[in-house]
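No value in this document is a laboratory result; all are computed from the given coordinates. For clarity, every value in this text was computed on a predicted model and none was experimentally measured. Cβ atoms are built from the backbone, for glycine too; each structure is taken alone.
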Structure P
Amino acid sequence: MVRITQLDLIIVRWLKRYGLQILRFSLGIVFIWFGLLKIFSQSPANQLITKTIYWFDPNWFIPLLGGWEILIGLCFLHRKLLRLGIFLMMLQMLGTFLPLLILPGIVYTKNIFYLTLEGQYIIKNLVLIAAALVIGSHVREKR
């Protein structure tokens, strides 16, 4: 029993030391990756974006959105830019939830509890938002 407690303590110390940094870097990588996919017209979300933000020409709007996401990702990779990155991310996240209101036929099947793959893709953003909130809660700490 003592060995398990000691192992648990070692693991928890490691998580405390590196977990926040891994979370920050993983968010940065995800945003850069998804942004690059949009810039190179390879994002599976392009069609959903085009249908949601129909008042903008997707030929310039989707690459702009991709650049915005890359900027968010770069901010997460640089500790001094975290506040800016979180701010830009929260603005961007507002738009990601628009299909839930504008395109119910694409994001739900029977009702709001039965999500399509597109709906699941949108709802998973709650986890990204929560991760950014956790990261943001530590911006004043010195490393």
Structure Q
Amino acid sequence: MEKVRLNRVLLSMGSNLGEKIEYLENAIEAIKVAVGEVEFVSSYYESEPWGYQSENQFINVCLTCFTNLSPFELLEILKGIEATIGRTKSQTGYEDRCIDIDIIFYNNEEIESDQLTIPHPHFKKREFVMIPLLEIVEKDDPFYHFINS
């Protein structure tokens, strides 16, 4: 019997339209079903939009989970979860959204491609990622070295 290697990932999610908490909770439940076991979920964090102007505040959350998906399979599943919850993209760049799910870390891997960059290139600049992330990532956590590099 082949042993399945589980990959540990850290995801950041945000919503600034409609029933924000409900959208985030629906995304967490969908991740449990389609991605894998959720390990830790941070508290919810309210933040201003980043990279564009909007009257709509965000609610953000980070979580860690285990998956047997590759990084690109994970990306595809997360885009499907966003679409199922109701996310549509009407423009390039930043805009209001009912759900946004970003892969921040995938194991200790570094990936740079047209579709995916891991660690997420802007995570250190975003308080809405760093504050909930630091709530669930301890100094002895393997992800911690990315925070200080």
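Assign the value 0.94, calculated as Rg/Rh (Cα atoms, Kirkwood Rh), to the correct structure from P, Q. Before the final figure, lay out each step's value.
On the way: P: 1.08; Q: 0.94.
Derived from the structure labelled Q.
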Compare relative contact order in percent (Cα under 8 Å, 6 or more apart) across structures P, Q and report the one with the greatest value. Q
Given a value of 1.3 for distance in nm of label points 7 Å out along Cα→Cβ at positions 77 and 109, calculated from one of P, Q, which structure does it belong to? Q
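Which structure, out of P, Q, was helix-only ellipticity at 222 nm (-39500 (n - 2.57) for each DSSP H run of 4 or more, over all residues; to 500) calculated from, if the result is -24000?
P
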